[in-house]
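Participant: Structures follow.
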Structure P
């Protein structure tokens with residue numbers, strides 16, 4: 001294990017163990033969120049209400065000790081409520097920028113699909129370029145900058161489907177799911193007197209996170225692995241059930257996430273199993289299934305699984321090993 005991989009693994013171990021004091025039985029999902037953070041990417045948490053999406057976001061923020069803001073998306077939320085406004089100062093005789101809640105290191109966009117498309121679009125520039133523009137003047141956002149968005153399933157009342165451009169800006173989409181009987185009993189026990197989130201302390205500093213982000217960029221990706229990534233993305237575009245396949249941004253997302261996963265796993269190189277593991281969370285939300293396939297109950301996750309089954313894997317297929325703790 002080289003020095004860069006060791007840095008990433010130490011950060012991952014400290015962060016995951018701290019978050020698990022609050023979020024029970026969801027190690028894989030917590031690791032995926034951490035992968036996005038290491039890649040400077042944004043996360044979309046899609047699931048039914050009450051499974052811990054907001055709690056996970058708050059636990060991540062407290063674990064990293066970053067500046068945290070929460071935006072509760074509602075149908076009457078305006079774009080200026082997100083980005084901020086210019087206010088005239090009578091004393092100075094000048095307009096002053098009053099930043100909105102988007103100006104933070106970690107932003108929780110809670111129930112993002114309850115806002116109108118116009119307000120959802122207020123996040124596009126921030127998520128892609130790390131800045132917001134108000135009245136023609138651009139304002140840089142702090143570093144690191146990560147959006148953790150939650151959304152309810154689109155068939156729930158009062159929701160607006162996220163447009164393709166918005167979905168494509170999320171590095172990873174994942175679902176938490178129900179915790180299982182044993183984990184739910186453990187949750188009841190932990191919250192008998194107080195919520196464990198109240199006592200959660202910082203486990204990883206911002207400088208440590210930035211060092212881990214830099215270390216991830218040193219992970220080696222062999223040429224056959226790069227070709228495998230591109231083949232999978234091209235496979236989504238050519239699939240018979242797809243109206244719109246994954247974009248080139250999807251190729252970059254898969255390429256970056258597998259490097260982060262390899263580093264977390266204690267390796268300074270990527271193996272094909274890393275790609276297979278990250279393909280669905282990195283690509284599925286970028287794939288738009290055509291109407292005839294939706295009638296047959298085919299969704300984008302099924303399409304990605306089918307593309308994985310059809311695409312030749314380069315070289316051998318070693319078992320994924322994570323050094324002793326995942």
Structure Q
């Protein structure tokens with residue numbers, strides 16, 4: 001099907017569970033869009049969320065919010081997929097893979113049939129695996145299929161470092177890379193605070209046990225989702241803000257650097273797997289990968305993370 005002209009002010013949310021609903025609410029408040037379509041297997045759930053969010057419009061900006069179906073997505077600037085089974089307590093993101101891969105085999109071909117020419121943003125977990133599946137199932141150019149990746153994990157890292165150093169987290173430049181999950185890597189070797197090397201800044205603030213602090217902070221970040229799920233059964237506000245930020249970067253063509261899930265083509269000796277790496281993102285999707293500097297241990301851990309994801313992909317293929 002021929003691609004329709006894109007309406008840069010239109011967004012579609014597929015999946016109206018806790019993450020989808022929170023993300024839709026964040027996007028309504030953002031002022032980025034004038035039209036938002038909510039799609040869910042439970043049409044009445046989508047209608048209820050559309051009504052509830054719409055009732056806040058007198059406090060925000062004019063916007064059309066409604067429950068729709070796949071025929072409504074052709075001219076959207078961004079289609080966001082949050083649909084899938086939720087992560088349960090004691091369940092890893094990778095435990096979800098088979099259930100959500102099966103769900104994606106129903107959703108992604110339907111999107112591709114509509115002549116959609118915008119950006120496909122995958123948020124469902126495990127996001128790296130599902131972004132890979134979305135690229136293969138849709139046939140879209142890789143740059144137009146983006147996973148939310150470690151954008152939230154990186155925000156969590158900045159938040160924890162900000163608390164540790166008693167400094168504004170927005171002044172911290174550091175990334176979580178690799179899998180959005182248990183094999184993720186906190187890149188401390190090239191981290192800095194407003195251009196000052198992280199270890200040097202730590203010492204300025206009276207912290208000298210660098211290795212111990214880094215290990216503790218990395219573990220806290222990695223286990224954040226598990227801790228939240230154990231306390232309130234789901235995480236959705238943090239990821240909703242991450243979705244809003246990614247959409248902002250795309251709609252405003254900011255060319256900002258975000259650690260999104262994207263296909264690897266030989267970087268660090270890794271190919272044919274989707275990982276979260278810093279990339280320049282704008283209105284056309286991923287423009288370029290950013291070669292973040294890694295020390296030897298970080299690079300080895302990144303390769304291990306890629307290996308973990310490749311094993312899962314092989315299991316998914318074998319189960320087809």
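Participant: A value of 23.0 was computed for mean count of other Cβ atoms within 10 Å over residues 168-175; which of P, Q is the source structure? Walk me through the intermediate numbers first.
Facilitator: Working: P: 23.0; Q: 17.2.
Going through each structure in turn, the value belongs to P.
Participant: Figure out for me which of the structures P, Q the number 1.17 belongs to, where Cα Rg over 2.2 N^0.38 Å, for residues 224-279 alone was derived from the coordinates.
Facilitator: Values: P: 1.17; Q: 1.46.
For Cα Rg over 2.2 N^0.38 Å, for residues 224-279 alone, the value 1.17 is produced by structure P.
Participant: Let me ask you something else. Taking relative contact order in percent (Cα under 8 Å, 6 or more apart) for each of P, Q, which is largest? Spell out each step's value before the answer.
Facilitator: Numbers: P: 23; Q: 18.
Once relative contact order in percent (Cα under 8 Å, 6 or more apart) is worked out for each structure, P has the highest.
Participant: Determine which structure produced the value 20.0 for Kirkwood radius over Cα pairs in Å, calculated from the coordinates; the candidates are P, Q. Could you put the intermediate results ahead of the total?
Facilitator: Numbers: P: 20.8; Q: 20.0.
Computed on structure Q.
Participant: Computing distance in nm of label points 7 Å out along Cα→Cβ at positions 208 and 296 gives 2.7 for which of P, Q?
Facilitator: On the way: P: 5.0; Q: 2.7.
Matching structure: Q.
Participant: Say we calculate Cα Rg over 2.2 N^0.38 Å, for residues 80-151 alone for every structure; which of P, Q gives the highest result?
Facilitator: On the way: P: 1.17; Q: 1.06.
By Cα Rg over 2.2 N^0.38 Å, for residues 80-151 alone, the leading structure of P, Q is P.
Participant: Which structure, out of P, Q, was distance in nm of label points 7 Å out along Cα→Cβ at positions 104 and 248 calculated from, if the result is 3.4?
Facilitator: Details: P: 3.4; Q: 2.7.
So the calculation was done on P.
Participant: Can you say which of P, Q returns 1.4 when distance in nm of label points 7 Å out along Cα→Cβ at positions 56 and 112 is computed?
Facilitator: Values: P: 1.4; Q: 3.5.
Computing distance in nm of label points 7 Å out along Cα→Cβ at positions 56 and 112 on every structure in P, Q gives 1.4 only for P.
Values quoted throughout were computed directly from the atomic coordinates according to the rules given, and no laboratory measurement underlies them. In this text the structure is predicted, and so the values were computed from the model without any measurement. Cβ atoms are built from the backbone, for glycine too; each structure is taken alone.
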